[in-house]
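Following this line, the structures themselves.
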Structure 1
Amino acid sequence: MDITITDGLALMPPAFAAGLNLWSRTDGTPGTPTWDGQANAALVAADADFGGCVEMVKTETTQRMRYMGNTPLVPGLYLRVTVRIKAVAGNLPSVRIAAWAGDAGGKNVVAADQIGPSVALTSYGEVVEVSAIIGAGNREGVDMVWGSKPVFGHFGFDLTGSNGGTLRIDDIRIEDATDVFARKLMDWVDVRDYGAVGDGTTDDTAAFEAADSDADGRSVLVSSGNYYLGGNVTFESPVRFEGTVTMPDSANLALTRNYDLATYEAAFGDELTGFRKALQALFSFTDHATLDLSGRRIAIDAPLDVAAIAGLSGQAFQIRRVLRNGSFDVQDSAAWDTRVVTSQATYATSNPQKLTGVANVSQIEVGSLVQGSGVGREIYVTARNVGAGTVTLSQPLYGGGGVRTYTFSRFRYVLDLINFAALSKFELHDIEFNLNGYASAIMMAPDGIIFQVGNCFFNKPKDRCLTSIGEGDQGMMIDNCQFLSNEQATPAQDRTSGVLNTNANDIKLRQNRVVRFGFFAVIGGNGSLILGNHFFHGDNEQDGVRRAGIVLTASNCKTTINGNYIDDCSIEWTNEYDVDPNFTSGYSFGGLTVEGNIFTVINVNPAFRFMVIKPYGADHYLQGFSMQGNVFKPLNGAIDRVEMVDTTFADLNYGRFRNIIVQGNSFNSVNQLTMSPVTLEFSQNSAASVWTVGTQGYMPFGGRARNVVGLVAESAIKDAGGNRLTEWPYVKIEQGADKQDVTVNWSQAAQGKVQITIRVDTPS
């Protein structure tokens with residue numbers, strides 16, 4: 001750098017031959033005495049070493065010479081002042097560069113260093129070069145530190161030591177010496193300065209590593225070019241890419257100080273390639289737990305096998321990693337096509353999660369949805385053994401053993417995690433999946449815990465938003481997400497897309513919004529919390545069909561469904577993942593709380609129900625169920641009741657109901673209210689010894705009148721003659737053909753009015 005060129009500053013003083021009147025004998029300020037006409041100084045026209053110069057006899061203790069012109073000094077400028085001098089005769093003095101520092105008001109800045117290092121002359125005729133560097137910055141190599149106040153100087157030299165010596169002095173040079181500090185002034189180093197070639201074929205790995213090692217707090221510049229890196233490269237320094245890099249798929253580029261998509265895109269010159277390499281780095285080094293997509297949109301035309309990208313296929317990864325702040329925009333391509341295989345296989349209930357003798361097993365992909373007779377919803381292939389001809393299933397089949405034909409459909413996912421052996425503590429936040437009807441979003445790993453998705457958008461999936469093929473959803477949390485279907489114009493009964501399924505326990509679905517899918521969630525495990533969601537699956541059909549929004553597949557599910565807005569769909573509770581769906585021992589349907597929800601539906605047939613229990617085998621019963629504080633409100637028509645048992649496969653054993661609470665609900669446009677316990681007013685206007693009290697359809701799920709917990713006379717009980725009776729009756733439960741009546745039994749004919757409280761269960 002030369003500031004005389006870049007800023008047009010004049011630094012060099014005139015030659016002595018231009019006149020000694022330009023050179024002061026003191027500090028160089030205007031009006032000070034000059035060297036013009038002095039007896040001890042004269043111009044020499046032709047010196048053998050210097051050409052034109054001045055010859056001077058030292059007569060003062062400190063003999064000074066200063067250029068009287070204002071030499072500028074600006075921040076960032078470093079000046080080198082040089083004098084070449086030789087002793088001719090007499091005593092040998094010492095020489096030093098010296099100056100007078102002036103501020104913007106023309107006053108001397110006393111605090112500035114105005115004397116440079118002293119050099120002693122030791123012989124005659126030897127040309128000695130004495131110099132000093134002057135600048136504002138207190139840097140190594142600066143001899144005279146001036147700080148920020150001085151804006152100009154009068155520069156020259158001092159002679160000190162013994163008097164009487166004769167000396168010849170060449171013209172003084174003042175030059176821009178900033179380039180001495182250029183490297184330290186710049187906040188970057190360039191990889192090309194360390195041998196990088198950038199021709200796309202030469203391996204520049206060593207040069208990149210050397211530049212990073214030498215940066216020492218500065219950033220690294222990858223200047224224009226195409227750099228091939230044959231191995232792993234980690235930058236501990238910030239890095240800026242003007243050029244691009246190429247690397248083998250197996251090599252990692254770790255940008256520890258610029259770990260974001262924008263930098264990776266600049267590095268590889270392509271958004272998708274940059275994302276793949278950034279994702280690889282996310283699983284390859286520990287400096288960062290989060291990959292920030294910089295709010296960028298990534299166009300994607302094929303599934304991303306994340307385990308393969310990370311170099312972790314078949315391995316487990318248990319360290320928290322987060323992907324956040326960006327969007328995927330799926331482009332149409334054949335890579336998203338679903339692969340469908342139809343195959344005959346044998347199922348045995350003794351090996352409940354295995355198909356054997358599978359024809360065309362090599363054509364069936366892990367992660368395929370399994371469909372066929374006797375197969376529950378959302379069952380997937382978790383593994384296959386081509387040699388043995390077997391397929392492992394995510395859940396058992398309810399249909400019993402035998403040889404059947406099955407269909408295997410492998411959907412395609414933007415983020416396919418299936419090739420991890422296990423993946424734990426993986427999180428996605430603030431990600432938008434624009435699936436455009438071409439692809440599904442996320443295929444989870446077959447094992448792992450604490451998979452989290454928060455504040456994400458899923459727009460128009462072709463098939464699924466999130467799919468679990470095993471235990472990779474243990475402790476999963478899905479919070480504050482938007483799910484928008486690609487089938488919004490399709491009648492509800494014809495939709496095939498779904499939001500998610502689970503197989504493991506302890507799932508949390510909270511504050512999500514779901515619009516017009518085939519289903520919201522098929523829940524395969526226990527211990528789920530489904531809180532504060534709004535899911536609606538209606539259509540524009542009149543007298544339309546509505547399907548389940550939530551399917552609970554475990555009979556004893558230990559689940560809370562609370563504070564949701566359940567719109568144009570039902571809750572369906574089944575045991576379709578039981579290999580032997582008939583109840584024999586253990587727990588039957590129970591452990592479910594449905595409280596504080598809003599249920600609504602529009603334009604449906606009166607046969608629609610909001611709460612459906614569907615046993616897939618015989619002898620099941622209800623044991624531990626609470627449905628309280630809900631609001632039920634059909635629009636544009638009424639429904640017969642809000643709950644039912646679907647007896648497609650089997651009915652419930654109503655004689656074993658226990659611990660059921662259905663109360664405090666609000667019913668609008670529901671023809672038959674449901675509650676248990678229910679308190680009824682009964683009047684017997686003619687004397688009879690047996691009063692038959694019907695439960696009037698109030699018993700939940702059409703259950704029996706199993707218990708009477710209260711009987712209060714509302715008026716005087718009298719005999720046939722009008723005399724008051726003081727005895728108290730006894731009751732009989734489960735009376736009538738459907739066992740939904742209770743009888744109040746007296747020792748003689750009686751008449752009067754009572755309040756009776758009846759339950760559909762036994763309380764414990």
Structure 2
Amino acid sequence: MEKFNYDNKITRAFGVAAFVWGMVGMLVGLILAFQLIYPNLNFGPWLTFGRLRPLHTNAVIFAFVGNGIFMGVYYSLQRLLKARIWSDKLSWIHFYGWQIIILCAAYTLPMGMTTSSEYAELIWPIDLLITLVWVVFGINMFGTILTRREHHLYVAIWFYIATWVTVAVLHIVRSLEIPVSFTESYPVFTGVQDALVQWWYGHNAVAFFLTTPYLGMMYYFLPKAANRPVFSYKLSIIHFWALIFIYIWAGPHHLLYTSLPDWVQSLGTVFSIMLLAPSWGGMLNGLLTLRGAWDRVQQDPVLKFMVVAVTAYGMATFEGPMLSIKSVNAISHFTDWTIAHVHVGALGWNGFLTFGVLYWLWPRMYRTQLYSVKLANAHFWVGTIGILVYAVPLYWAGWTQALMWKEFTPEGTLAWGNFLDTVKQILPMYAMRTVGGSLYFIGTIIGVYNLVKTAQQGSFLADEAAEAPARISKNTPLVAGEHWHRWIESRPLQMLLWSTILIAIGGIIQIVPMVFIESQIPKISTVKPYTPLELTGRSIYIQEGCVGCHSQQIRPFRDETERYGEYSKSGEYIYDRPFLWGSKRTGPDLWREGAKYPDSWHYNHMIEPTSMSPGSIMPAYPHLSEQVIIWGDIPSKIKVLQQLGTPYPKGFDREAIADAQNQARGIAKKLAEEGVQDTNLEDKEIVALIAYLQRLGTDIKVKNK
């Protein structure tokens with residue numbers, strides 16, 4: 001027997017970070033919910049909805065859930081492998097590096113430094129830091145696996161391995177970009193290609209950051225908390241391999257009925273529906289582990305949190321495939337139905353499993369009893385009611401939006417021609433959402449208080465003594481009658497290799513043809529690159545997070561073409577880096593916005609939205625009429641875009657500033673002629689934004705609505 005110590009300090013550090021950042025992320029989300037019903041709570045320019053929304057998603061996903069993942073991995077990995085984490089130094093480099101990434105995000109996103117890509121909004125220097133920290137984590141994890149005392153790898157470790165390699169691949173491909181400056185870059189993919197790569201990344205960031213590591217934690221902590229073995233070893237094998245192979249194909253279901261080629265959309269739908277089987281296999285494996293222990297579930301708050309978490313996972317992974325069916329997606333997409341769906345997973349699956357693990361870990365690391373079981377139960381019920389009160393009104397809002405958008409009068413005209421009428425109808429549901437979010441946040445505060453008091457009454461065990469037999473052989477052959485999967489369980493590098501191959505297949509088959517076969521994106525001769533001023537306006541549009549509420553993709557439905565104009569063509573986006581199709585319509589689609597209104601309408605709408613659209617919940621952007629355009633950035637943008645294939649004339653970068661200033665003077669003059677009293681606008685950001693908006697969708701001749 002060999003004696004050694006488990007490192008609890010790193011587990012505690014990530015645990016503390018998880019509940020601290022969890023409170024921050026949830027608070028920002030609560031502010032956003034209130035901003036949608038009280039627009040005056042948008043305090044520009046740094047605290048507007050458009051800038052805070054990516055801060056909320058990043059804080060919840062990468063700060064709260066990310067730290068929760070590392071907490072669970074570092075604790076369970078040591079015990080499953082019968083070994084201390086390979087390097088204490090790397091553990092702390094990982095911890096502090098991850099917190100620095102979070103702090104950088106907390107600064108850059110409210111400052112408007114963003115790529116606009118969902119779940120990948122962070123600018124390129126932070127992307128590089130993420131890569132370095134993820135490599136450190138991988139070295140430390142595999143170093144521990146390769147020096148383990150336990151021969152076979154338990155199921156939780158399979159999910160940790162798949163998580164590490166897939167997130168690495170996703171991050172690298174999504175981050176292929178050329179810097180323009182220290183805070184801005186252009187992706188190598190463009191238009192429809194960028195949309196496919198983004199949702200290949202975005203969907204699988206949910207799959208392999210919010211799902212697979214938490215499944216690994218479920219397979220370790222749920223049996224531990226229940227003191228029962230996992231229901232089925234064979235089912236866990238099927239669950240793992242089927243899940244990681246199928247999941248990677250499902251991204252295109254975010255782009256149904258868009259300009260993406262039909263064959264890619266169909267692949268996304270087929271594999272999304274197939275995904276139901278392994279997902280529910282995992283859910284049932286978790287719930288059936290508790291067979292015969294339901295009396296304990298009624299008494300133990302840890303098990304209550306875990307049962308609701310696994311159930312929420314099952315509900316979210318049932319709803320996801322259903323939303324991937326085209327007829328359902330035609331109703332759900334761009335509505336609050338999607339927001340409700342996402343939050344059932346985030347609040348129920350990730351949030352509640354994190355709380356359950358924290359409640360199980362803290363008394364053990366502090367060698368005491370949980371401070372208050374009553375408070376833990378209160379947290380559970382307040383949080384559960386909060387999830388329901390949050391999600392149900394948003395489902396109702398989503399159905400209301402879809403029905404109103406698609407409703408026609410007997411005469412054949414849109415029943416709700418003014419998009420704002422549909423927004424006003426769902427404000428009560430938005431108000432209810434704030435109640436649900438507040439309840440969930442209050443429950444989190446109760447939980448944090450309970451954990452702090454538990455720590456205060458106990459004594460922390462930093463280095464937990466353990467002993468295990470020395471490992472005799474690294475490659476023991478299969479014993480007669482032993483399950484075939486035992487062979488690969490004893491070979492982590494082979495498991496890494498096969499996991500990489502399986503997750504690469506779907507991405508290669510979907511992405512490579514879109515990038516290298518020109519016929520996938522038919523060209524339109526009238527589509528030209530953006531002018532330098534329009535490029536600048538596009539950067540401002542991205543900076544302000546407008547894509548969070550507005551889409552730029554008109555689907556081929558009668559109601560959309562009647563309301564917005566001709567449906568979108570893939571060839572119209574060949575110079576769009578990044579693509580800006582959007583995922584949610586809190587405001588109307590903007591793709592045919594160009595030449596629809598005079599410049600003065602856009603000016604007044606940005607300065608005070610309600611002056612043009614009474615009852616609007618859009619934030620005001622008066623700072624755009626004060627902030628000066630940074631002309632010096634334009635030549636760098638032109639040069640990078642030329643490297644990426646945008647056909648600007650040779651030497652155009654030297655003429656670009658003069659071209660932009662000339663167009664800006666023309667718009668400023670037109671604003672003055674249309675009665676705008678503000679003077680000296682020719683060098684202000686609002687002029688560039690107007691130039692961009694007036695360009696949208698005008699490269700082809702269409703009947704504008």
Structure 3
Amino acid sequence: MSERNGRLFNRELSWIEFNARVLDEACQGDVPLLERLRFLTIVSSNFDEFFMVRVAGLKAQCASNPEWQDLSGLTAREQLDRISSRVHELVARQYEVLLGEILPALAGEGLHYVSSGNYTQAQSRFLDAFFMSEVFPLLTPLRVGNDGSMPSIGNLRLHAAFLLKSNIAVPTGPLASFLETTGVLPTVGHQGSPEEHPSEGDAAPFPLAIVQVPASIPRIVWIPGEDGQTCFTLLDDVVLLYGQRLFPGFSVEESLLFKVARDADFAVDEDRDEDYIAAMQEVLVSRQSSFAVRLICTGDSPSILRYLKERMDFEDGDVYRVRGLIDLPTLADLANVEGFDRLRNPSWKNYWPVGLPADVPLWDELKRTDVLLHVPYESYEPVVRFINDAADDPSVLAMKMTLYRTSGDSPIVRALERAARAGKHVTVFVEIKARFDEARNIAWARRLEDVGVIVVYGIARLKVHAKILLVVRRETDGIRRYVHLSTGNYNDKTARFYVDMSLFTSNQEIANDATLFFNMISGYSAIMSTRRLVMAPIDLKPRLISLIEREIERTVPEHPGRIIAKMNSLADPEIIEALYCANRAGVRIQLNVRGICMLVPGVQGMSENITVVSVIDRFLEHTRIFWFENGGADELYLSSADWMPRNLDRRIELMFPILQENIRNEIRDVLLLYFADNRQSHFLRSDGSWVRRRPESGESPLRIQEVLHDAVKRRVELFEQEPQREFTVRRT
């Protein structure tokens with residue numbers, strides 16, 4: 001994956017290699033079968049979004065400016081060619097693992113996928129009745145016009161295409177000619193087989209019909225099994241098998257299942273569209289009919305495939321022909337099927353934080369100490385309860401928070417509604433531009449407005465990606481403010497499998513900064529300096545560069561400086577150049593980067609002191625932690641921002657310091673453990689390849705997520721074993 005300039009890896013190819021690491025988890029024989037399947041579906045889902053956004057953007061760039069080069073020195077055309085080559089390799093590997101390993105092994109465990117050519121008589125009878133009663137009434141076959149005109153094909157919607165042959169004797173004479181021109185009957189010349197009448201130009205192999213597979217019916221169809229087998233087939237198998245019934249008077253000569261990914265890399269013109277919500281809703285509708293960027297299909301019909309390619313302007317590299325099951329993301333529900341817990345990871349409980357009182361409001365504890373929350377090892381419930389307590393406490397006067405992504409039935413949104421109804425001053429910054437969550441966020445925003453919440457719909461040309469909550473409470477000694485800051489979204493669902501850290505504090509300086517922050521992003525307040533919180537796009541990048549430069553200034557051969565950072569992606573060229581400078585000064589740099597990494601490590605004279613690792617495991621690593629040794633007076637920060645141009649230059653982000661020493665030490669120790677993982681960790685080489693780390697001879701296996709879970713579990717067990725303390729009361 002080495003690129004032309006040698007200083008930066010290509011962003012898109014680096015992201016693809018992240019998915020290769022995810023796919024590698026699906027290839028591991030010691031991973032439970034349903035978890036392996038889950039990893040396969042994640043890869044497919046990731047690629048769907050990648051093609052809709054990144055590949056679509058490259059195609060537009062290729063058309064508008066063919067000579068343009070990215071930071072790695074590649075043109076858009078070169079990137080598209082390399083993307084196609086590598087993704088085809090990975091998709092082929094996906095299906096090798098799915099069809100050759102996972103599905104046969106699942107069948108051996110009693111969970112059996114039955115394809116349409118292998119139904120028993122009992123299964124066929126069941127599916128016949130199922131099709132006629134549940135599926136047939138929902139199907140709408142759409143004919144392709146004589147001129148090759150195509151019906152609407154929605155983005156990421158699964159479709160079946162049928163090439164038909166008329167079984168009706170075609171009449172002759174004036175009436176037949178009229179029926180042909182109206183499309184009621186096929187033209188006389190098209191009664192034969194598809195091979196006898198190949199398509200020419202844009203004309204369709206006629207007659208051709210396209211049917212959308214209903215999204216309102218579960219795609220996994222459970223069917224009768226034998227000998228204790230739990231059997232299922234797919235809805236698309238059923239549609240293909242019984243599709244003949246949609247076309248009386250015709251026989252099905254060929255069929256094809258396909259899914260199209262369309263361009264989603266466009267947004268509202270924020271300088272021209274005054275009704276922002278209406279304009280955003282138009283964008284969401286437009287995604288269903290924007291230009292097509294990828295075709296995934298299964299089936300053996302060269303005629304239909306040729307027609308689809310011609311009508312939607314697909315190049316050969318845009319077409320992904322797969323064997324068997326298509327649209328893997330919709331199989332994610334199969335990983336949760338009941339009765340097969342043995343084929344999943346052992347359950348890891350998330351625990352209420354040790355020492356945090358569960359029966360009193362959190363602010364009573366925050367008067368005494370800051371509180372760190374590390375999910376999903378610890379429960380997300382303290383965040384939900386903190387917001388609920390604030391909503392219900394009559395002493396709470398105001399609540400302000402940001403919402404970037406949240407769950408479908410969010411208890412946090414319900415609490416905010418309740419707070420507004422109770423007369424509290426509630427302000428919520430809902431980011432409408434959160435890609436693919438726009439519709440949900442619009443719905444939340446309107447629902448909150450209906451009950452009196454002050455809703456701010458983000459900021460023009462910037463995404464509000466910071467995660468912050470401010471609670472203002474009247475107490476006996478005056479007004480006191482409490483702040484929650486996080487590396488992850490206010491989403492109680494994803495907090496069960498995303499690794500994030502957050503801080504509760506009543507620190508006065510942080511509370512003052514939080515107040516200034518909300519004032520700055522809510523209206524006409526001038527940009528003001530803050531003491532503790534660091535905000536993008538104002539001063540986050542300059543602060544990071546200054547912290548790196550300070551490490552250079554304080555490094556000496558006897559005591560080299562040290563930087564340890566953990567993030568999702570590293571792609572900002574200015575930050576990378578600063579790290580290269582630090583490397584040349586002798587600073588030791590350890591980076592844990594889950595996804596994209598454009599920095600090239602291990603190059604003599606440029607990055608020989610830089611190590612890059614990536615951990616892929618059962619939980620999605622999402623924390624952003626930055627530690628600087630600072631000559632012995634170490635500093636540690638958590639942040640909502642990755643080191644990418646979009647985070648540092650085009651989003652509202654926050655980085656916040658961990659000021660309490662015991663919490664700072666705890667996070668630093670966790671951070672160091674990530675570089676000791678020798679089971680789920682991969683090393684990045686200077687050629688762009690990633691190598692899975694294995695325990696060396698005499699080295700004990702260490703899996704960081706397991707270590708962190710067991711540590712929290714042990715801490716809880718020890719706490720519960722401590723004798724309950726009681727006061728001895730003296731009486732006369």
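Derivation of every value follows stated rules applied to the coordinates shown; laboratory data play no part. Bear in mind that the values here come from a model prediction, so they are computed numbers and not experimental data. Cβ atoms are built from the backbone, for glycine too; each structure is taken alone.
Here helix-only ellipticity at 222 nm (-39500 (n - 2.57) for each DSSP H run of 4 or more, over all residues; to 500) has been calculated and equals -20000, so which of 1, 2, 3 was it run on? Only one of 1, 2, 3 returns -20000 for helix-only ellipticity at 222 nm (-39500 (n - 2.57) for each DSSP H run of 4 or more, over all residues; to 500), namely 2.
Given a value of 5.2 for distance in nm of label points 7 Å out along Cα→Cβ at positions 307 and 691, point me to the structure among 1, 2, 3 it was derived from. Attributed to the structure labelled 3. The greatest value of FRET efficiency 1/(1 + (r/R0)^6) of positions 35 and 323 (r between Cβ atoms, R0 = 25 Å, to 0.05) among structures 1, 2, 3 is that of 3.
Structures 1, 2, 3 were shown, and relative contact order in percent (Cα under 8 Å, 6 or more apart) at 17 was computed from 2. With respect to Rg/Rh (Cα atoms, Kirkwood Rh), the largest value across structures 1, 2, 3 is given by 1.
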